[in-house]
Structure 1
Amino acid sequence: MSNCFRMDLKRSIFCKKFCAVVLGVLIVLIISTWDDLKMYTRWGDVPGYSGPVDTLAKSLAFDKFKIVVVFLLGGLYTGSYCSDMQSRYIRSIFTRTTITSYTLTRFAVNCLAIILGMLVSFGLYSILCLFGGMPLVGSYVEGFFYGAFAVRHPVFYLIMMALQFGVITVACSGIGLLLSVYQANLFVAVGTCGLVFYVAVSYIPSRSIFSILGLISMSSTWGSTVSHRIMFLWGMLYPLTIYAFCAFFFARRLEWRKKHGLI
C-alpha cells in the first residue's frame, strides 16, 4: 500500500502538472478579482482599503470563476483510473496491491492534491496582494457569518476558505472518479467534476442546509444562531461523506470488473 501511495503522490503532486494547475488557478483568481486589485493596491484609487481575504470572499460568493477552478483542480488526478486503463498499467498495479489499497490511496491522494493545490493557490494570491500594498484583511468580511473571526484571525480564515472550497471540489472529483470506473474516458471524468459542481450550485436551494453555494460563500446554511465550529465542521463532513461513498462504490465496481475479466 505504501508503494502505491508513493506512486500516486509522484503522479499527482510531485510533478509538473501540479505546478501548472496551481499557476492556472492563481491566474484565474487574479483575473476574477482584477477590478478589486486595480482599485485597492498601492497604485489604485483607494489603496489599502481591502485585502486578499476580502477580495477572495467576495469572489467566492458572487463570481462565476469557481467552475474553472473546479475543472483545473479536478484535472489533477480525477482521470487517473482512465490513464491506468488506457495504458494497461492497471494490470501491473493489481499484481502488487489489492483493490482496497488501490482505492484508498487513489482517493486519499486525489483529496490531498486538490486541497493542497487550493491552499497553495490562495496563499500565493495573498502574497501577491501583500506585495501590492494591500492589507491582509479589510472591512468587507465583517458582514459575513465568520466576519468577526476573519478580522481577528485573517490567516486562519483564509485557510478555512481554501479548505471549504477544496473539499467541495474533492466531492465533485469523487463523483468523476466513480463515473470513470464505468466509463473510462478522461474527458468524461474531468468534465463530470465541473458538471456536478454547476448542477449543485445552480439547483440546490440556497436556503437548504445542503447548499453548496452557501458553503463556498462561507455563509451559515444552518441559520445565524449556529456556532462557527459546528457550521465549519458540517461544511467539511458533508462533502467528505459524499466522497467516502464514491470511494466505496468505486471499489465495488472495480471488484465487479475484475471478477468479469474486464481488467
Structure 2
Amino acid sequence: MAADGLFTYRDGIAVAQVVLFSIPLLFAIYFKFTHRIGWFCIGVFTLLRLTGASCKLATIHNDSHGLWAGIFVCESLGMILIIFLLLELLERANKMIPLVSRRIFLIPSLLTWIDIAVSIAGWVAVMHVAHPLDPTPESRASMALLVVIYLYSVGVFVVFWRRRADYAAEERAAITAVAACVPLLAVRIAYSLVFISTADMTFNAIKGDSTAYLVMTMLPEVAIVGVCTFVIFARVSPLVENGNGEEERETRKIGG
C-alpha cells in the first residue's frame, strides 16, 4: 500500500538509530571473535533496533501491514537483553571474587522463558483485535515480569556495588558501568510501563509522541549500549581457562 512519502521527525530518529546502533553491532562481532563478554546481547539488541528502524523508514513509501508488524515486534523486544548485558558484567566480576552463587544469575533466565511465552501469546492475540496497539492482558503480564527481573537485577547490583572496593580495576569498571546504566534502564522501562498501565498513546513506541520516544527510549538505549560497549572493549579483558580449569584474565605478550 502506497504511503504519503513524507519524512517525519520520527523517521529522523530512525535514521539516527541506524547510524548509532551500527557501530556497537560491529563491536559485537569483534567481541565474538575475541572471546569477550556481551557480544550476544549487544549484537542481537542492535540488530533488533536496526531492523525496527529500517522498517520504519520503509513505511515512508510502503505503508504495509507487514512493515508495521515488524516494527511492533522489534520494539517489543530488547529490554531483557539489556538486563542480561548488565548481569553479564556483574557475573564477570563474580568470577574474579565470588560474592554470590552462580545460581543467582540463572534465575532471571528462567523468568525470561516465562516472559517469552507470554509475549508470544500476546503477539498472536493482537493480530486478531480491532486495536492491536492497545495494551493487552498478555502485554501487561509481560511488563510485570520485566519489572520483576529488573528489580531483581538491581538487588544483585547493590550487592556488588557495596563491595566494589574489594575488586581490581577491571571489575570495578564493570560494576561502575552497571551503576551508570541502572537509572537509564529505569527511564526506558518507565516509558513502556506508563503506556501499559494507562494506554496513553503518547508513550506508544509505534505511533506515540516522537520526543517522548527519543528522550525515554532511544537516548537511554544508545547510552546503555555505548557505555557497556566501551567498558567491554577498553577496560575489561577476556577470560581464559588456566591449566586448573579456572578462568583468569587474558594476558597479552608484548610482540606475541
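Given 45, 21, 15 as the derived value for Cα extents along the principal axes in Å, for residues 173-236 alone, which of the supplied structures 1, 2 does it correspond to?
Details: 1: 45, 21, 15; 2: 41, 18, 12.
The read-out was computed on structure 1.
Each of structures 1, 2 was scored by FRET efficiency 1/(1 + (r/R0)^6) of positions 77 and 229 (r between Cβ atoms, R0 = 35 Å, to 0.05); the highest score is held by 2. With mean projected area of the Cα convex hull in nm² derived from the coordinates and found to be 14.0, which of 1, 2 does the value describe? Label of the originating structure: 1.
Out of 1, 2, which structure matches 12.6 when mean count of other Cβ atoms within 10 Å over residues 85-92 is calculated? Answer for the origin of the read-out: 1.
Thinking only about distance in nm of label points 7 Å out along Cα→Cβ at positions 53 and 69, which of 1, 2 has the largest value?
Structure 2 comes out on top.
Taking mean count of other Cβ atoms within 10 Å over residues 109-116 as the criterion, the top structure among 1, 2 is 1, with the largest value. If relative contact order in percent (Cα under 8 Å, 6 or more apart) comes out at 21 when worked out from the coordinates, which of 1, 2 was used? Matching structure: 2.
FYI, it's all coordinate maths here, none of it is from the lab. No experiment lies behind these values; they were computed from the predicted model shown. Cβ atoms are built from the backbone, for glycine too; each structure is taken alone.
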